[in-house]
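Got some structures for you, see below.
No value in this document is a laboratory result; all are computed from the given coordinates. A quick note: this is a predicted structure, and the numbers were derived from the prediction, not measured. Cβ atoms are built from the backbone, for glycine too; each structure is taken alone.
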Structure 1
Amino acid sequence: MALQPEMPDSGKAVERLPPLQVLLCSPRGFCAGVVRAIDSVEQALKIYGPPVYVRHEIVHNRYVVEGLRAKGAIFVEELSEVPEGTGAPVIFSAHGVPRSVPQEAGERNLFALDATCPLVTKVHREAEIHHKRGREIVLIGHAGHPEVIGTMGQLPAGSVTLLETLADAEKFTPREATNLAYVTQTTLSVHDTAEMIDLLKKRFPAIVGPHKEDICYATTNRQEAVKRVAPIVDAMIVVGAPNSSNSQRLKEVAERAGCPRAALVQRAVDIDWNEFGAIARLGITAGASAPEILVEEIIGAFAQRYTVSVETVSAAEEGVFFPLPRPLRENQAAE
């Protein structure tokens, strides 16, 4: 597919734009958990009308958040910002929340809808089972990320130790080396996490892990596609937000795979043309919370400067679907 901006009809010679081959990573963009979360807000707005309150950004993407805000969603960081006596829905973001949040919602009689990604909920349940069995729990993840806060908040304080780096894993001293378990954040680097798990298993052979790895299918597939494209392009753009863990990891994966230049970009206006001004092959991917319209916008920006041809490089096929929270499904069925 070649994209060429329309040129004015003129007798003067028109300067030809340089060619640019764009390699589009597939899969890219929205995952099933993100689709479920966004659809939860949109369906709640449709059923109940605005306002609909959302605790934290429903997903980490400014374009998505601003679009939902324009439709009547109100984003808050804590439930204390939700007015007393409101009958409006309050939706928990895809990243999950500490156990104290739904408890507070219940105490205040708020109409809470949980849009936590089911694959994050899986990690919560694993941690709870390990705790019930008396195991000390290690969580591999990034401090301050809402998913990590939510997972650690499922259990009493002190039950979970957060490890962020190989150095953390090297110096970690458990209370009882033979009674350990680990879980992980779902949006980590597959490579880095595997290194940390290998080190923990070497140090503590009895450590118990999940039956199926916690890094989600979408994170794994998007990183695999980047690994295929990054070594054969001059530069890589990851469409995503700076507070998106999975998007940041895609940039790191591209750099590790040998891409000379990799940048995390939210919108076309954010492209540094000094950095991307003299290239022949460009890789493009998108984090799991970035909509495809932003990918198209960025390809369009390059088409203003290059004669663009687009090829898709596929690493996996995805057909995962997660149903909406039960109250929204029941309302849909009643329509």
Structure 2
Amino acid sequence: MNRRQFLASSALPLAIGCARREAKPATGVVTAADRERIRNDIVDREKHLLLREPCRVQLGAVRTTPKPGVDLLKELPELKVLLRVTQRLHPRFGDEPKPDFTKLGGQFLWPSAEAWPDCPTYRIPLVPVLQLRIEDAPAGFAFKPSTDLLQLLWSPRDPVNGVISSRVVWRKASSVGADLAAPPSLEHAFVGYVPVPCAIFPERVMEFPPLAIMPQQMRDTIQLGKPIAPDDYTNLLSASPGTKVGGWQRYAADGIGCPTCKHSMDFLIAIDSNEWQPSTAKRWKPTEDPDTEGHRSAAGFNFAKPNATVQVYMCRRCDAMPTTAILCG
């Protein structure tokens, strides 16, 4: 399989009969080092896709996070005020859902009359990463008024000063017709930032904040190791790893201020290169999953940092609801 065939067949397949406008050509500057990395990324992606067939999960299946080994609220009832609900999305290999469904990568519900946004730094199109329907979001998760579909796109290149150029689009799904845009050109993309199209298996899970952003008194209690060791709290009891919406961010990121109003932005989404690590598997590996790479990292992300997570923040104070995507880990 050559490079063009690989990108067309595995990265962003089209829904038959939907794409009627040609994909926008890439115009960004590509160095010799970029070309070498793109070649290496494609080889890695082809190896990753060999895991797909034995690890397919049927649409309609469920994924279940094991219960924690410790009743944290019984041991530390003062933590109740910090409890949040996240929606673990559990992306897995499988048949790609329809264009209007919740999914990672693939064909989004994007009207043909609307151009794909570009990355201002690298002058290449952003790529579709996550599409989320309102019914697959956590309870109380606030969508932009009069919308029921969230779409996250980002630059398929390394971040600049830790920030990935990104855009969140809010839509009313019923307002988009059947004439959908072709996905963007991937000619200059680092394939490790382009998700293998994955089905999503949402699950709501309770979680607590990481120690770094916990109130000092509560943090001191846990750091003393009574009744819970700090490492056990971090790995098994606090914020869940994996791709998720809402809840607590797993990595504390300082200084995430709104570019418009300068107030602190709220954590919105995590896109993780791995759904769990060996150190967190007994708590965060779903009971239905075997311990295989094809289940743990189906999307095939390969960021600038190994085993990293992209955390997306949003300002709800501003009408435009601006967002920022930070590479963490």
If relative contact order in percent (Cα under 8 Å, 6 or more apart) is computed and equals 27, the structure in 1, 2: 1
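1, 2: which one has helix-only ellipticity at 222 nm (-39500 (n - 2.57) for each DSSP H run of 4 or more, over all residues; to 500), as calculated, at -11000? If you can, show how the numbers build up before the last one.
Details: 1: -11000; 2: -3000.
The correct label is 1.
Comparing distance in nm of label points 7 Å out along Cα→Cβ at positions 73 and 105 across 1, 2, which structure shows the greatest value?
2
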If P(r) over Cα pairs in 5 Å bins from 0, in percent, for residues 185-304 alone is computed and equals 2, 11, 20, 21, 17, 10, 7, 5, 3, 2, 1, 0, the structure in 1, 2: 1
Top of 1, 2 by volume of the Cα convex hull per residue in Å³, largest first: 1
When mean projected area of the Cα convex hull in nm², for residues 57-200 alone is computed for each of 1, 2, the largest belongs to: 2
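Rank structures 1, 2 by distance in nm of label points 7 Å out along Cα→Cβ at positions 81 and 257 and report only the one at the top, that is, the highest. Kindly include the intermediate steps, with their values, before the conclusion.
On the way: 1: 3.6; 2: 2.7.
Top value of distance in nm of label points 7 Å out along Cα→Cβ at positions 81 and 257, among 1, 2, belongs to structure 1.
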